[in-house]
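Novice: These are the structures in question, set out in turn.
Bear in mind these aren't lab numbers, they're just calculated from the coordinates by the rules spelled out. Fair warning: this is a prediction, and the values are worked out from it, not measured in the lab.
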Structure P
Amino acid sequence: MKGITDLSSVAAAPALRRLSVTGMPQLTAESFRCFVDHPRLEEIRAYTGKRTVNEQIKQMLPRIAR
């Protein structure tokens, strides 16, 4: 899914509990902002391929980002 830059349609899934993103360097930390205050999301594993972006995601979503 190399072309995806907007995760809002994924965030719209009300029953989403876990999400793993791997090897998607086109994503920025802002791409994950749509998961802030998600009603059910318990865990995001974000390994975009860029260490600084991964750290920014962890800072934005400290309770759920791994």
Structure Q
Amino acid sequence: MPFASEAGRYSRLIDDVGSDYLLLGPFMTTACRVVDMDARREQSLAHVQAFTDYEINNALARNV
């Protein structure tokens, strides 16, 4: 969308940066949970004997 002035464009940039900053905390919380669950999934594979190679590779592929 075109802006009428540089001040309008700068104001939009400041608003976008502020919005991104507010969303950073919840994003980091979720990202840490995903990393933790990936580590647990990888560790638990060592304790399961009945998985086929396909199932193991499928589980590890979800950690990427």
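Novice: Which one of P, Q has helix-only ellipticity at 222 nm (-39500 (n - 2.57) for each DSSP H run of 4 or more, over all residues; to 500), as calculated from the coordinates, equal to -27000?
Specialist: Answer for the origin of the read-out: Q.
Novice: To continue, here is another question. Looking just at Rg/Rh (Cα atoms, Kirkwood Rh), which of the labels P, Q belongs to the structure with the highest value?
Specialist: Structure Q comes out on top.
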